[in-house]
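The structures considered in this document are given below.
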Structure I
Amino acid sequence: MLPFLKALAEPRKLLFYGSLYAIYGMRRVTGTGAVIETRGPGHTRPNLTWKIFAYLGLKPVRDGKGACPVYYHYDDTTVAACEGAINGRCVDISKSTVGRVFAEVFGYALDIDPREHHGKIVRKSEINAVHDGEVLEGPITMPQPGSVYQRLIDNTTDDGMVLDLRTGIVGNEVPYVFLKYRPRDIRFSNDNAYVRLGQPDLFTPEEKALILRFCRAIGLDIGELDILRDRESGKIYIVDVAKTPHSPSDNFITLGGLKAIRAGALAFRRQFLEGGATLPA
């Protein structure tokens, strides 16, 4: 199918990306856009940062010669550091690292020892974005190499769905939250039944401070977190870090998705473009 006809067959994407291209073009023509250096492969249209840069009129270049911010984009779970770049300190987002940093910051643990835990256990691959989670019954005498084992968080809603709080991070701000609902029997998939745009006040000020402290500890300057709120205890758990998310998801290429991109873009401007802002420490 020709690209134009394909776009007409997907009117939501046509509206979403057409709006971004129009905003980008306007900012470039009026001179309000700038340039940003991108390092690493694979920075393309589905990525959150591609959309944020387009909204701001930022033109990605491969060699900014020190005259613009530098953003480091690399999809791998573990990478080499890129000193001085946005996300350049986010070198390890494996599940075990996420679990360790989470416990250090929040003071309670997500990960468990499957050989000692009695009851439901979640097993996941160490590698990011695999979506291979499964619920097992513990204890487990022979844990699988290359996997992590976590407590099962009860994030069910009153209507029997599970709810993930996909939380945007830009510097020291939480600009938006996507509420992602899925049937319980596919809780670990990436196929959402529906998505809604939430607000950062879904988290208390204390929770938000801990979330940002976690991001500083793991080196995340811009990206998204998967956060679950336990139905019984009310505690939140950070279960995944996405430093190069494809966001908003395809079933949220709507006005709500554009609002989230706008919120993220304005936060990026405040955090990294205005007033000599520096990377979060």
Structure II
Amino acid sequence: MKKNLLLIAAALLMLVGIAAYWLFPNAGELPFWIAGLAIVLVLLHLRKSWIGLCATLGGTAFVLRFLLRGYAWWGYALLFIAALILLRRFAPPLLWKLAVALTCAGLLYFCIVETPIIKNARTDREPERPYLIVLGAAVYGDQPSLTLVRRLEGALDYLNAYPDSVAIVSGGMGKGETVTEGQAMYDWLVSHGVDPARVLIEERATSTMENLEYSFEIIRARGDEPAGNVAIVSSAYHLYRAKCMAAKLGAPEAAGVAAPWGYFFVMLNYFIREAFGVTHLWVFGE
């Protein structure tokens, strides 16, 4: 009986987490914390069974990747751990040592690339600029996603704090969207009290680089230059890459404006993903 106490506790916690998720829509990430604790208890119970560990990690990874939105990179991390367990079990000693060495090197590189990401994950001092570029994110139908709403909340706070600034909302139309991201952002800001004359729409961009490039074209068409005149609002994890791209396009002094954080685990998921985005930027320049 004692051996099964962890499994019983895990099952009860999982039931509580599922109930909280369905019965309390405003519970935020609390159900995920509860479910995560349940999974940890299962892993502790199965710590001596490589089959059980791999099955639990793989099943959890599947749920995070395919059944939930915003947790995919947690799923990839769990699959990687499961792969290491299998290597430890079946790989020749030399191959296992090589895997350990590569994993340590990868973790070291991850820490290096995350350093500027974390360092820039905040609003810069004195961010007031004539133009605020709001970078697009997913729209579901004609409704901004949670990530985009957070960016718009950051833009709204900025525009209220600096009444002389003009926003450029940038983003084209992607899969599953019935309006452009630019139009969805314009509608949201205007509905929250921003003067329509202070919101310019850019509707062609399909990437961060294009967001900035096309927004800079709008600024130049108005007789101004982006250099020294631009602030960028985006998710905190995305600001470093956005500012690097702005510098490549001729605006090295672009100010970063961090949108409010969303759910904790979702944000950490995107911080993990951003390491790969920054690597692509460093290697390919975009």
Problem - With distance in nm of label points 7 Å out along Cα→Cβ at positions 165 and 237 derived as 2.4, matching label from I, II - result: II
Problem - Value -8500, calculated as helix-only ellipticity at 222 nm (-39500 (n - 2.57) for each DSSP H run of 4 or more, over all residues; to 500), assigned to which of I, II - result: I
Exercise for the section: Can you spot which of I, II the value 0.75 was calculated from, given it is FRET efficiency 1/(1 + (r/R0)^6) of positions 21 and 245 (r between Cβ atoms, R0 = 25 Å, to 0.05)? Expected result: I
Fill in the blank from the handout: Matching 19.4, 64 (Rg and Dmax of the Cα atoms in Å, computed) against labels I, II points to structure I
Handout entry: With Rg and Dmax of the Cα atoms in Å, for residues 45-116 alone derived as 16.8, 54, matching label from I, II
Key = I
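Taken together, the values in this text are just the output of simple stated rules run on the coordinates, not laboratory data. All figures in this text were calculated on a predicted structure; none of them were measured in a lab. Cβ atoms are built from the backbone, for glycine too; each structure is taken alone.
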